[in-house]
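What follows is a set of structures to go through.
We did not get these values from a lab; they are worked out from the coordinates using the rules stated. What you see is a predicted model, and the numbers here were worked out from it, not measured in a lab. Cβ atoms are built from the backbone, for glycine too; each structure is taken alone.
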Structure P
Amino acid sequence: MQTLNPARLEARHSVGIDRHSGTAAHGFLHGRVVVPTDSFLRLELDLNSSDDSIDDDRRRMRQLLRLLSEEGLQLGAAKTRGLGRVQLLAAETDVREEDFSSAAGLLAALEGNGPAWCSEDWAEEPLPARESLSIRIDWRPTAPVMVRSATDGFAVDALPLASAVTPDAVSLVLPGTSLKGIMRSCAERIERTVRRLDAPAAAPGQSAPERSAAFREQLDQLPAVRALFGSAPLRGSDRGRGVGAVTVDDCYAKETMPAELWAQAHGPEAADTASPVTPLRDYRLERADHVAVDRWTGGAADGRLYSVLEPHGVEWQPIRLTVDLARLKRQHADHRAAGTALLMLVLRDLTAGRIPIGYATNRGLGDIAVDRVLLTFRPGNKPVELTDYLNGEDAAGLSKAWRTYLDEEPS
């Protein structure tokens, strides 16, 4: 197990989109440096206990270790937007008990001979019941699908975002920030349409802080959307403060490519190569040139020629969402079912092909076909297909809760 090379750290950028202008919202550009997947982190945890609590502490520790080994915990920032998921490597985990209440125990601790745990000690530990909904979306692109990298290439202008999946390989990725933003926009469009409610907008000439405040109002206006996807805190108020109930993981392409080849194809040395992207054709990446046409001359507009490295026929892993139903109840207790109903409407539209994803969706990219959506209520339960669920008895209750919610004024 090697120490993480700082060169492997990746920059991720995300931006809030103003609902009126469709452009970047003022003050909502975020940049993060993230540790890529398949990296190793070292965790040391000390638990001080006593005779009165040792049994409870052992049980809680076993539960924590099982959660970590089953990828049940997330660490750090942007946990609901694809970052922070970790998995414990049981084979590399050393858990020891040290007894400092006796001379023999102290000597054993100094020699490293305290009683040790193995993975079997926590593998079967019962976990507390969790109210959660897991969603798996099996899909395929019907047009090139990509999220544009924030860094332009030297030989190609627009590059798809790629992320390391092993120390020597990268894969195209649709970050959870992008997927969650797409689903939130769809949810807002649905609720605003049925309510006939426009998003608040900043007046012309307003200051930058006022434009930022108007965008925060947009995020905070719809209670069900706010409970599902979260919202930024409002200036001078606690209303709108809170993490959403929906977590969306990063979605990776199934095929990987050598990290060295990817770096060479779009790095500075590519500018001196006759066909820098030719090797990437083996990985279903093709250069496409685009130009804006001058409306007067009918020729190419000056300075409007650009190129895109487009993925064609790339296969992707399923899109995965998790809904914390307990958090949804806390955020929106009176209308938890209405929030669930709104999410089902978003999934329905996604299945119907009404929601393109990624970059340049207004220019022919981003169209997808959904093969199936599987819903798992509570861990360990049998998955249910979305179509069967919407035709079942539970859907009638969600529909009623949704209509009741719409009869109320948003607050």
Structure Q
Amino acid sequence: MFDTIIRGVNLPDGRQGFDIGIRAGKIAAIEKRLTAEAGQVIEAAGRLLSPAFCDPHFHMDATLSLGLPRMNASGTLLEGIALWGELRPTLTREALVERALRYCDLAVSQGLLHIRTHVDTSDPRLVTAQAMLEVQELVKDYIDLQLVAFPQDGYYRAPEGAKSLERALDMGVGIVGGIPHFERTMEEGRLSLEALFRIAAERGLPVDVHCDETDDPLSRHVETMAAETIRFGLQGRVNGSHLTSMHSMDNYYVSKLIPLIAEAGMNATPNPLINIMLQGRHDSYPKRRGMTRVRELMAAGVNVSLGQDCCMDPWYSMGSGDMLEVAHMAVHVGQMGGIAEKHQLFEAVTVNSAKTMGLEGYGLDIGCKANLVILQAADVTEAIRLKPTRLYVLRQGRVVSQTAPRLPQLSLAGRPGQIDPGLDYLPA
């Protein structure tokens, strides 16, 4: 007897027509045909079953604040930073919580049940940390929300930056963040990493740093991150986010750098949507793409995950909470259009991101938590191409979101009246 049986799913590894039995919130069986009874049966009919999507890099304290106090007219990173600086003194805990909860509702509908958000600690009021800790508690039954103490104006550069970060950690924010390339000098950037890694080691916390988010090929703080990871024994618990300067570095230096990242057991998280939007702004033509070297990092064995970063905030006027939109952009920016590469990018918004976030019980194996998404697509490549409807979203076996299939009705003489945009679209 199962609580739920999902019948006839396709799996990301290519297996087709399997039944999934769920008991006590976990996957209890994966078989071609389950004959046991269940309290609930979901007919998937050849749709793709995925573990819930993960976003390992987001800014929930800024989400849905687009237009406050005004629009980013230039669309640049620096104007976005200036806008956030104008908005930050006016932020209230209530407004931050309200916007974050609205975004979390959107995330659930998209099958996004695991999010790591950076929390700006530059304002000594720490209203952002207070609000996000409240949101973390409010959504815990349906979203795993991780919080990073992020000294957005610089650990040393911001007044009380160092003290505010430690106060946020004392409040319960669980990950140490940083932004070395935004310090006043390269040396202060290096020293900030040394201090932050020491804090993480002493407190037993992971590290997630905005690192080298710039077009400057001489911004090389990621090599310091790799060294500090080894120095403090933090292998597997450190994430380098963005790493966009690597796109502009010369190949010889990168041939040294990527093996150092791999040796340190670091994770890497580019953010394709925001990277292609904000980088290369000082270029005329040719214009750089700005996303880090995803293919090369993956080939070296580095765990690469993909983040969304922003949704309708001072830096990015778009966004939908859809991690397949992120993977779709990565296909184009990274020129990774091969079938195997698309599978790699699908893993970058699922299993790789789960590894970056240190999630336990994640996946599609027996014993894993039944945090699952059924998509209106037949396989991984179709899912990335179509960014399809999330038919069912399950949290520990319980349906938390359900959406009717998208089946446009046509009125064309001599043509079928209904078309499924994915299944059976191409001839066998």
State the single structure among P, Q that was used to calculate percent of Cα pairs over 24 Å apart, for residues 171-402 alone, giving 47.
Q
Of structures P, Q, which gives 57, 45, 30 when Cα extents along the principal axes in Å, for residues 179-306 alone is computed from the coordinates?
P
Which of P, Q yields 0.90 for FRET efficiency 1/(1 + (r/R0)^6) of positions 19 and 395 (r between Cβ atoms, R0 = 30 Å, to 0.05), as computed?
Q
Given a value of 24.5 for Kirkwood radius over Cα pairs in Å, calculated from one of P, Q, which structure does it belong to?
P
At a computed 21.1 (mean count of other Cβ atoms within 10 Å over residues 155-162), which of P, Q:
P
Quick check: 3.1 is what I get for distance in nm of label points 7 Å out along Cα→Cβ at positions 35 and 315, calculated from one of P, Q. Which structure matches?
P
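Can you say which of P, Q returns 2.7 when distance in nm of label points 7 Å out along Cα→Cβ at positions 147 and 219 is computed?
It traces back to Q.
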Distance in nm of label points 7 Å out along Cα→Cβ at positions 203 and 243, calculated, reads 3.9; among P, Q the input was structure P
